[in-house]
1. Can you say which of I, II returns 2.8 when distance in nm of label points 7 Å out along Cα→Cβ at positions 6 and 142 is computed?
2. Hey, P(r) over Cα pairs in 10 Å bins from 0, in percent derived from one of I, II reads 9, 36, 34, 17, 3, 0; which structure?
3. Which of the displayed structures (I, II) returns the greatest value of relative contact order in percent (Cα under 8 Å, 6 or more apart) on calculation?
4. For which of I, II does distance in nm of label points 7 Å out along Cα→Cβ at positions 54 and 126, calculated from the coordinates, equal 2.8?
5. Hey, helix-only ellipticity at 222 nm (-39500 (n - 2.57) for each DSSP H run of 4 or more, over all residues; to 500) derived from one of I, II reads -2500; which structure?
Structure I
Amino acid sequence: MRIIFIRHSQTIGNMEKRYIGVTDEELYVIPERKYPECEIIVSSPLKRCIQTANIIYPAKRVDIFNDLREIDFGDFEGKNYKELENNSDYQQWINSNGTISFPNGEDYRTFKDRCCKVFEIITEKYKKSDSIAFVVHGGTIMSILERFATPKMNFYDYQIKNNSGYITNYDGKNILIREKI
């Protein structure tokens, strides 16, 4: 099965380098590149993903899956590194290489497990399809690829910019990245 992972287009929060997880921002930049065609389109329930999916695939139905949403950044939500530079919790998170949970936010392991579980549910639901496009968040893509992509890499190795993504093949167990988009 071919799986296309696409990170949503930019919001104002993205442009200002803010931690935008559960904040439901509208798009600020409209995607203009060409994306591969696919049979099934799935998306996070947040506006930025749904809007991106509808622009990229205007003639297709977009199936929404709540568990594809981005992580809740808790006390860091809506802030950027400059606003957080003197925050001791933020410094502790930076020193952990981004591996500890956000204060009053979602636990990292819970987030990653949620994303991977819904990925398995979606691929099983559409197993007779040739291709699925996931129009989602950077953290969602990174979580799924960290768990399923081969060869194995770390979570942050899969970081991508807005409007970018990966074209992959999935055999039911492993994801093979064919190319970046």
Structure II
Amino acid sequence: MGLKPDHWIIRMAKEHRMIEPFSEEQVRDGVISYGVSSYGYDIRVTDEFKIFTNVFSAVVDPKEFDHASMVDFQGEVCVIPPNSFALARTVEYFRIPRSVLTICLGKSTYARCGIIVNVTPFEPEWEGYVTLEISNTTPLPAKIYSNEGIAQVLFFEADEECNISYADKKGKYQKQQTIELPRL
């Protein structure tokens, strides 16, 4: 990278609009932290959720996902039922440069409560709001706090640009604006 990792993230955010809105420092007063960290960026979750429900006894099929299996919820705190999950999206919009790949991992504050955040890598030239999968692995209801930190994005810059980017492939989740359910 050449620059210190946190300086690289700040430069990329300013020059390439890689993350918007962007916080140059870690915000932590009374909230689960978000903003620039040592080697990444702590992202926030919005107040929009899709909570999994099995009231229709559906089979979870990624090729034919039943939209009735999700209940829309909006609020400052989302309660995920025991042994269930919710989908949400980030506050931040991302524009990943062609020479960058990211990996996203859940924050330890939630992980220590049995709440796991799963996000696939952001491929080179992927753009959009990130759809988050938040699993409650506990036998108790679990709270998720809107507009606070939920996961950390780690950035990896290659020495060369990739041959085929997500934009080149016309990826199906490119420029997503809302919480996206699985699709082929």
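Read-outs throughout are calculated quantities, based only on the coordinates presented, and are distinct from any laboratory measurement. All values derive from a computational prediction rather than experimental measurement. Cβ atoms are built from the backbone, for glycine too; each structure is taken alone.
1. This figure was derived from II.
2. On the way: I: 10, 39, 36, 14, 2, 0; II: 9, 36, 34, 17, 3, 0.
Of the options listed, only II reproduces it.
3. Details: I: 32; II: 26.
Going through I, II one by one, relative contact order in percent (Cα under 8 Å, 6 or more apart) peaks for structure I.
4. On the way: I: 1.8; II: 2.8.
Of the options listed, only II reproduces it.
5. Values: I: -8500; II: -2500.
It must be structure II, since only it matches.
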